[in-house]
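What follows is calculated from the coordinates using simple rules that are stated; it is not laboratory data. What you see is a predicted model, and the numbers here were worked out from it, not measured in a lab. Cβ atoms are built from the backbone, for glycine too; each structure is taken alone.
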Structure I
Amino acid sequence: MADAAQEARVDLLLGELRLPSMRRTYRKLARQVAEAGGDYLTYLQVLLDEEVSQRRSRRVQRRLKEARFPQIKLLSELDGRALPKGVALAQLQELASGAYIEQHENIIALGGSGTGKTHVSIGLGVEACHQGRRVRFYTAMELASQLEEAQEQHQLHRAIKRLQSLDLLVVDELGYLPLTERAAELLFQAFSARHEQGSVIVNSNLPFSDWAQVFKTERLAVAMLDRLTHRAHILEMNGESYRLRDTRRRRSPTKKR
């Protein structure tokens, strides 16, 4: 058994090597391996497995925090029977693998309010975080406001570079609120910079034919769609609102037996 001096030395070395999980667990794991009759190589493997597992967990938590999701939504929480007819659970599970991110493809979800667009986009973003990818969630108005502020501070180039560094950019509620002409042009710049360089998920309550309402001119709307829909997965999410359906269910009187 190691004496106190040895343990102190091991603690010091693990701290210097920045191996906090090993430092926290090596005593317990040593006892468990010894009781199971394992050798030093087994002990080393178990110890390293624990360190790697803890590092992955911390990295995922850091990615989730950096993504700034309004709340955590999981794809596993979706009821496949309640999804709009244009979307299948198997399709979402295939997208969750992250292959679209590796191929720099986009996802565009179109449909009315309450049909699950935000849940799906957050769920895919959470899966990307678990894969160690850099993700950031914005509403369209929030992103436009940040870009306008960056432009006013002569930091627009830097702001767009930060967006380019993301593996996945999620933009929610495009079309829900009117944009200024300047904001629309800045969003176009941000999306254009990511074209074939990084993936974007965009949610909108408007069909493509109405996007000129968002981007103020037909010319800008067509140019935006040309970039976003190139190599894109289109999710048609028109249907009844989940929230309205849930409200009716809760308000409906319980039938007497």
Structure II
Amino acid sequence: MEHAPLPQIAEKNSPTMLAALGILAYAASMMMHEALGHGGYCLAVGGHTTMLTPWMETCHFPGAPSLGIKAAGPGVQFGMGLLAWLALRRLPPNLTRLRFFLWLCMVLNLFVSSGYIAFSGVTDFGDAAELIAPMHPAIVWRGGLIVLGGAAYYLSMLAAAAELKWFAGPDDANRRLFRLVWIPYAAIGVFACSTAAMSRILGHQDALGMAVASSFGAGWGLFRLPDMIRGMSLERTSPKVSINWSAAWGIAAAAVIVAFLFFIGPGLG
């Protein structure tokens, strides 16, 4: 009995549920960076947030502005990705939708924060670029950001692939794995760009650029995960699990979509 094959069930993954979980995870990731990271640091030093969007937060400081706020956004976001990874490994196996949501939170928080660091090195734009602005020679520090961000992104992909194996089950077909990544990826990108189109505080071009970079750009590594899984020898597998439709999760996603399109996307403050 110890070596009996794991039971298999027919694939019943709901595309709508996969999309809804992706939207929820992306919204949570952006708020980790802007509201909790930048905004939390702002409050901690006695300032107050004057503007908040999914991709930008501005703070009124009681004294001179602090560079610490620049590190707080990606730092908190990356830390939350690690916490999601730890929580994911301790959840009961029957909480399939919650597990997949936490997996997406782990992926987006790790991918966006590490990709953002590499992006800052390449473009000399963003939080990390502002942190190293006083450092010289600039080319060396920018190269360091690219190496650090690239290495963190690759390690994040390895962790994401290892956890995705659980959802696929043993000896799963590539088609099923691909559906688990491309449906959330597409939904996240459409949601981010739709939210950017509602921006009133940021220019539409700037908002759209940030939306594309944090969704389609940062999430591109998702498409490498099925190939990475095939090259792994992993013991942590499960029977094929289904991510079925849930009205509660669907309502939560609908509420987040409304909040982002009509309040957070246009800009608070």
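Name the one structure among I, II that log10 I(q)/I(0) by the Debye sum over Cα atoms at q = 0.10, 0.15 Å⁻¹ of -0.64, -1.02 was derived from.
Here the read-out was taken from I.
If relative contact order in percent (Cα under 8 Å, 6 or more apart) computes to 24, which of I, II did it come from?
Of the structures listed, the value fits I.
For mean count of other Cβ atoms within 10 Å over residues 112-119, the calculated result is 25.1, so let me know which of I, II that is.
II
Comparing FRET efficiency 1/(1 + (r/R0)^6) of positions 64 and 160 (r between Cβ atoms, R0 = 35 Å, to 0.05) across I, II, which is largest?
I
Any idea which of I, II comes out highest on distance in nm of label points 7 Å out along Cα→Cβ at positions 144 and 232?
Structure II comes out on top.
A value of -17000 was derived for helix-only ellipticity at 222 nm (-39500 (n - 2.57) for each DSSP H run of 4 or more, over all residues; to 500); which structure in I, II was it taken from?
Checking each candidate, the match is I.
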